[in-house]
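> Next up: some structures, all given as structure tokens.
Values in this text are rule-based calculations from the coordinates and carry no lab data. Note that the coordinates shown come from a computational prediction; the quantities given were computed from them, not determined experimentally. Cβ atoms are built from the backbone, for glycine too; each structure is taken alone.
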Structure P
Amino acid sequence: MSSRPSPSPSSVLSPSDPEVLVHALPNGVRLVAIPLPHVDSVSLSVFVRTGSRHESVRLNGISHFVEHMAFKGTHERDAHRINLDAERLGADVNAHTDKDHTAYHIRGMARHAGAFVQMLADIVQHSTFPEGELERERQVILQEYIEDEEDPLSTAFKLFDKTCYGTHPLAQAVIGTRRNIQRLTRAELLGYVERQYTGPNVIVGVAGRIDPDAILAEVTQAFGAMPTGTTNDVALPAYVGGARWRRLSGSSQSHVVLGFPIAPSTAPGCQAGVVAAALFGEGMSSPLMHELRERRGLVYYAACSADLTDLTGQFVIEASTTPEHLDEFYTEVARLLDAHAAGTDPVGLERARNQIAVRRLRSEEQPFRRLEEAAQDLFVFGRVRSRAELDAQVEAVTPAEVRGVFARMLGSRASLALAGHIPKGMAERLPRLFAPTAVPQAA
């Protein structure tokens, strides 16, 4: 039996958020612990800072493939045993891959927290990617790929990313390409994990009714031998802009994603973009929904968001509409953007600030979401920002700063993606409202 250290409470470091405990192991692995004494469950995640933005063109999709295969067997357990070990304790295991990270999750009763640390450590560090399982899982991922390709809104978002970032890895789809899925080998999966799954790129997050010192001892024992390696860094992308479109047979609606570059999460004043997006299109009373859906009946669905990462920021408008309404949709969105660059409604600004605050409160009530946000903060800022700090930044955003966000967007080149039912000639004509120098591209 391995001996385990007995860390003292002083060995657990407090970051900016006083409710969150952080400790770094010598190899760079970090533990973020959030005691929640009012719940009887525990949520545990292992975050690895690797995703589609870290992949070469030839390996695009490998992060997602690794995530699937991680559950198919380790040196000690086969796929059935991995699931049974968790489920016999009433827990469930899951995982997801994004552009900037891969995460492995388990949730169950708090008294089993130590066992859960060991289970996820086995999956993350000791997966063997059995050849037979690999071929079966390849077919599963190909089915997922087909489903994703047939989803009009998902297709529009993938086209949107390509329009924004061209050939930069940020433009790559998380699921990868069909060709890559069909040919990725076991050796490539093992090599990718060896390069990417290293100490500085791993954060173990635990939230619930926990003893932080006991959890630290478990994490130290389970992850302390992970190779140190170096951080998985990515070069900044150059924003491109323009328009792309794809017709999808069987689709009766047109799905639009329209956006502009805004400041990334690391830039001073970046919360102005978040406030601008909430002001413009969050909620049924927002100008986007009120004008386009309630007053004019142009859309079935519309929303606006600010997607901020450490590398980039995107102001994103998405909508589903009928082809005959596309002309008026673009015209009305352009009018609304111009109006917001010219003036700011104080009632709308109050609504936006409060909606952001409530959204943050809802996230704090979801342990997995709270762990993910804490891990992202550690990866990007090296500390966990408190809710009070973020709320203060939002409250400090002035009407002039919000108007400035809209003015800068309108002075930049838009990115526009269109998928689904596209009437002949419309794809070529309409994007010029937002990207007059762009040559629309079919994809």
Structure Q
Amino acid sequence: MQSIPYPQVKETLYTEQLPNGLTVYILPKPGFQKTYATFSTKYGSIDNHFRVEGQPEQKVPDGIAHFLEHKMFEEPTGDIFSVFAAQGASANAFTSFDRTAYLFSATSQIRENLTTLIDFVQNPYFTDENVEKEKGIIGQEINMYADNPDWRSYFGLIETMYHVHPVHIDIAGTIASIGQITKDMLYECYHTFYHPTNMCLFIVGGVEPEEIMELVRSNQASKTFKPQGDIHRLFAQEPPTVKQPRKTTKLPVSVPKCLFGCKEPEQPLRGRDMLRRELGMKVLLDALLSPSSAIYQKLYDDELISDNFGSEYNISEQYAFSVLGGDTKDPEQLIARIQEEIDKVKTKGLNREDFERSKKKKIGAFLRQLNSPEAIANEFTKYRFKDADLFDVLPVYEELTLEEINGLLSSHFDWNQMAASIVQSEEK
């Protein structure tokens, strides 16, 4: 077992790659009562076309990663949630564009809960009957989100940006796509993406590293996994332009919702380079549009935005885009005003005082995050699957320069690359 000290944040990470390929990370937090664990696979909604080395190419229905996540909680003996509850733990799972994570938090019976987590994720149980039953359950979930204005505005924006990349497809898929899912497809995807070589286990909290690592070693040594070649994820070539500049959705809302942002052409960044761009964009968006910014205050005073206005930036190897907006009485005026105000800043460059304030703010938020086992675990695996390190966040923030942020300001906000998604009521 290797120990990796991070003296700047007074943390030590313990890690080991087991003989079957599973990588285990343990971050002890002396004095913490809660322990939080995630068992994650690098497999998300965008991974619908792939080939494993030495095997034929596979194309599977949209939404299958999310469907698989749902089915993993069903065991021959019943629902696994009841087992965690009996052991005093709270369990959950989620599927994103590029990963699926299973997790629990508990203050006692950590060994029992960790064993339960590992064992149920490594013991799939699919039948024709339970797969068909799940289609109805997930179909209801899809219909529920179809009526959710926030969800429709968010995915509506991604749909306007991307022509062919599967990031524009709802994580749950569609009623039609999940209708094509079979038990055999689920097992095929499971054995491809839930192989130990494609997964990582992360445990953080009041634990003793060697004791926990020995538990995991023993657990994995009792199981057999067939060797597997590399997974090649296959994506069609995405055009650099946005698919369409505007998308309007009609839903019963009292105030229109407007999200817009800029799509970046594909940039094959990984590891620390990707992390640096993400953190730089976070500082930039905070300096431009956070509640403490001049632009935000002007828009708020003019009643064009409310306190739910926000911004974010998403980046992976194949896609990168910003999202700005919220509720507004006049979507088109809001878009025009923000373009105008950002262009003014682009002309003269971001103010150094605003840059330094936003950078310090982001550093402070990261340091507070290190007191949350949930935040640490979820952020660690997010970055790990992108070959980046959560504990590089602080030094990268400190390295960022005003010149670098102004470069991002000029390159990212290309209005030819902008798309907008508006949700408004029928009568508007």
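> Here distance in nm of label points 7 Å out along Cα→Cβ at positions 58 and 370 was calculated and came to 4.5; which of the structures P, Q was it taken from?
On the way: P: 4.5; Q: 4.0.
This value belongs to structure P.
> Taking distance in nm of label points 7 Å out along Cα→Cβ at positions 50 and 386 from the coordinates of each of P, Q, which one would give 3.6?
Working: P: 3.6; Q: 1.9.
It traces back to P.
> If mean count of other Cβ atoms within 10 Å over residues 242-249 computes to 19.6, which of P, Q did it come from?
Values: P: 19.6; Q: 16.4.
Structure P accounts for this read-out.
> Out of P, Q, which has the highest value for FRET efficiency 1/(1 + (r/R0)^6) of positions 202 and 226 (r between Cβ atoms, R0 = 30 Å, to 0.05)?
On the way: P: 1.00; Q: 0.75.
Checked P, Q; max of FRET efficiency 1/(1 + (r/R0)^6) of positions 202 and 226 (r between Cβ atoms, R0 = 30 Å, to 0.05) sits with P.
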